[in-house]
Structure 1
Amino acid sequence: MSAADDTSPKVSDLSAEEMMQMFTDTMSEELSPSLSSKTPKEAVDKYFQTRNMRAGTEYTHRSALYNHLVVWCDEVRGITDLSELTGNDLADYRVWRREEAPTKVKKLRPKSEETQQKILRVFIKRCEQWEFVNPGLHEYVLIPKVSRSDEVRDEILDSDAARQILDWLARYEYASLHHVIWLLYAESGARLGGIHSLDVSDYVSQRDGGHLKLRHRPKTGTTLKNGEEGERDVSITPGVCNVLDDYLDDKRVDQTDEHGRSPLLTTTHGRVSKSTIRTYFYAWTRPCAIGMECPYGRDPRECDAAKRNNWAFKCPDSLSTHPVRKGYITASLKDAIPKMVLSERCDVSEKILDRHYDFRTKQEKMESRMRLMKMAHQQNQKYGA
């Protein structure tokens with residue numbers, strides 16, 4: 001090739017800006033690591049093979065990564081090698097996930113989008129460690145800011161996660177104050193005020209019918225949300241009664257409050273406070289508290305939320321009391337408990353149940369109706385025969 005045929009620019013002809021760009025491109029090529037070739041699914045497979053998560057958390061991560069990221073890479077973007085993933089791709093995926101992918105709603109709520117982006121960010125960081133993607137790519141996964149109202153509305157503790165926490169407490173904290181509070185909350189569907197208001201005399205043992213008496217007593221310091229109209233007796237299972245009996249026999253601190261009442265739930269200072277109860281819920285909904293790996297890749301030895309119960313609320317996965325009540329009601333609806341029954345048991349109108357507590361999909365609602373119809377047929381064999 002003659003000199004006249006060579007069209008590449010001479011260094012002397014380049015501007016300072018062009019020379020700097022050439023230098024940056026050259027250094028980038030020399031410093032870029034040799035990335036391993038993995039399909040999106042292979043990378044997600046490894047992610048779950050190396051993680052140990054709570055059942056509810058794992059379900060959320062699997063849905064985010066297998067049902068959405070892998071699908072988007074395969075069917076929307078045509079990415080067969082994860083090393084091809086760029087910051088621009090991640091920005092486009094966020095829009096797709098928020099506005100096009102949802103099946104149950106028209107658009108992801110802010111809290112749901114925040115959760116999805118956090119999961120994606122953790123996954124990409126792991127892929128960087130394994131040299132499946134370019135270093136620093138996780139910084140292109142932007143986490144949206146969520147208002148407190150949006151955050152509260154979306155929070156719910158599913159039944160699998162609740163069961164894991166209760167199993168852990170039953171094994172390592174049996175009949176402790178922590179265990180009893182969690183058990184009462186998760187098995188009764190009561191509000192915080194109802195659990196806080198219980199006296200020893202409000203517990204009726206299994207021998208006499210196994211239930212709790214929720215009473216409104218504003219003159220002596222405890223109230224129910226709906227006042228006297230919210231008073232009711234709530235049945236509890238023999239298993240809950242057994243734990244309560246053991247707690248009363250061995251673990252309860254013998255205390256009376258300033259009104260001379262004998263609270264069911266006590267510390268050395270008297271009736272356990274509502275803020276203390278909330279702290280117990282924040283504490284035990286941290287995945288690391290029950291031996292699970294942190295979904296966000298944090299080291300518990302260096303994480304403020306893990307080291308101190310008073311800071312447990314800083315954990316992204318920690319929840320207060322109300323999401324547990326939501327989880328109880330939603331699980332009961334899935335089990336085909338009639339709304340009328342739940343309305344009376346949980347002191348909430350059927351209208352509010354529909355608007356704020358019923359998180360079932362259309363299919364889950366259909367399955368609930370099928371179970372109710374099956375029970376009706378069994379009780380009245382001639383009907384529909």
Structure 2
Amino acid sequence: MSTLTLQFGVFDHIEPVEGMPLQQIYDLRLQQVEILDKAGFYSYHLAEHHTPAVHSLAPSQNVFLAAVSQRTSQLRFGPCVYVLPLHHPLRLIEEISMLDHLSGGRLEIGVGRGGVMEAYFWGQEADSETNFVRYQETLEILCKGLNTEALTYEGRFHSFDALPMRLQPIQRPYPPLWYMRNAETAALEGMNTVIVGTLDSLRKEVIRYKRVWAETHGEGALTAQGQEPKIGLVVHLVVADTDEEAIKIATPAWDKYRWNLAAPRRLEAEKRGLTQFQSAPDGSFGFSGARPGHLPDRETRKDIEAELERFDTQSNRTDPTRLGGVALAGSPEAVKRYMEEYKATGANYFVCSFQWGDLSHEVAMRSIELFQDEVLPSYLPQAAE
């Protein structure tokens with residue numbers, strides 16, 4: 001039995017299911033969330049993507065998360081992430097406050113920049129540098145507005161003069177913050193983080209995250225909410241009775257997931273002749289040529305399709321359950337072996353993804369059942385006592 005206490009989350013896109021009505025997709029996902037609530041998971045993290053992306057059917061996370069708040073009692077939840085440049089900060093402050101109260105103070109807030117291709121289709125500037133400024137400004141307003149009675153702010157895109165903040169969240173100074181895919185930025189900003197990668201990359205990012213956190217906030221410093229900062233890796237899971245069964249199910253689903261994640265946006269850019277949104281020579285996504293001069297080096301954003309290809313080539317080919325470098329398909333015993341390697345990285349948060357690609361609801365529910373019955377009990381807090 002493990003002596004390390006981990007917390008567990010779930011990351012979700014809510015991808016399309018061929019032939020299934022949207023209402024049924026939402027209903028089935030809420031059934032999964034109810035199981036997560038009872039099983040002892042810490043949080044449910046929901047991504048934000050918009051057309052022309054096809055791999056997310058929850059472009060308005062707050063609408064779906066409001067339903068989650070009423071179908072759960074223990075599970076925390078939140079966006080991972082809000083694409084801040086696409087949001088008006090005042091509306092976000094109000095909706096965050098509403099969700100925190102609807103849930104009795106269980107909201108988590110993930111923030112990020114998103115891709116400039118989506119910003120382009122929203123009528124915004126199609127360059128990473130301006131996108132980053134929009135992100136920074138919206139984040140500043142968000143943190144200030146959630147923790148003040150009257151908001152005053154003067155910025156490039158928004159200005160407010162002693163504007164009354166009628167709604168404020170339960171959690172003070174605001175709900176916990178998360179930043180995805182960049183451990184250094186997360187540590188500098190005092191946020192929790194979820195990364196995408198392999199166990200090898202996680203090991204390096206944990207060291208980096210803890211070092212930058214200590215240098216910035218002090219050794220042993222807690223988050224603004226008084227909690228230990230969390231760092232974890234998204235692991236796309238298929239758990240079945242045998243390794244062979246899990247691999248057979250997961251292999252075509254992984255190919256579909258990779259296609260859903262990147263190809264539709266790339267094909268849309270090609271169809272419209274939007275060459276600025278095709279991958280640059282340095283692997284950056286969303287612009288071509290040299291990087292903008294004022295964008296921090298740490299914020300280099302690689303094309304997700306190229307990243308997954310790199311993870312594939314780096315994956316542990318000696319273990320067939322390590323699918324694509326960032327996915328795991330196997331029996332509960334295989335998952336436990338992986339968990340022992342995972343805890344050795346020093347990460348304190350394990351982020352599952354149970355339904356991805358073209359996996360069915362039934363497959364996801366079976367994975368959740370096996371994970372909660374045969375893996376989770378060894379790592380929950382009571383198991384470490």
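Every number here is computed from the coordinates shown, using simple stated rules; none is lab data. Model, not experiment: these values are computed from the prediction. Cβ atoms are built from the backbone, for glycine too; each structure is taken alone.
Tabulated data for the structure shown
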read-out: Structure from which 6.2 was derived, distance in nm of label points 7 Å out along Cα→Cβ at positions 78 and 174, options 1, 2; value: 1
read-out: Given 20 for relative contact order in percent (Cα under 8 Å, 6 or more apart), calculated: source structure among 1, 2; value: 2
read-out: Answer label among 1, 2 for the case where percent of Cα pairs over 32 Å apart, calculated from the coordinates, equals 31; value: 2
read-out: For 15.1, 44 (Rg and Dmax of the Cα atoms in Å, for residues 46-197 alone, calculated) the corresponding structure among 1, 2; value: 2
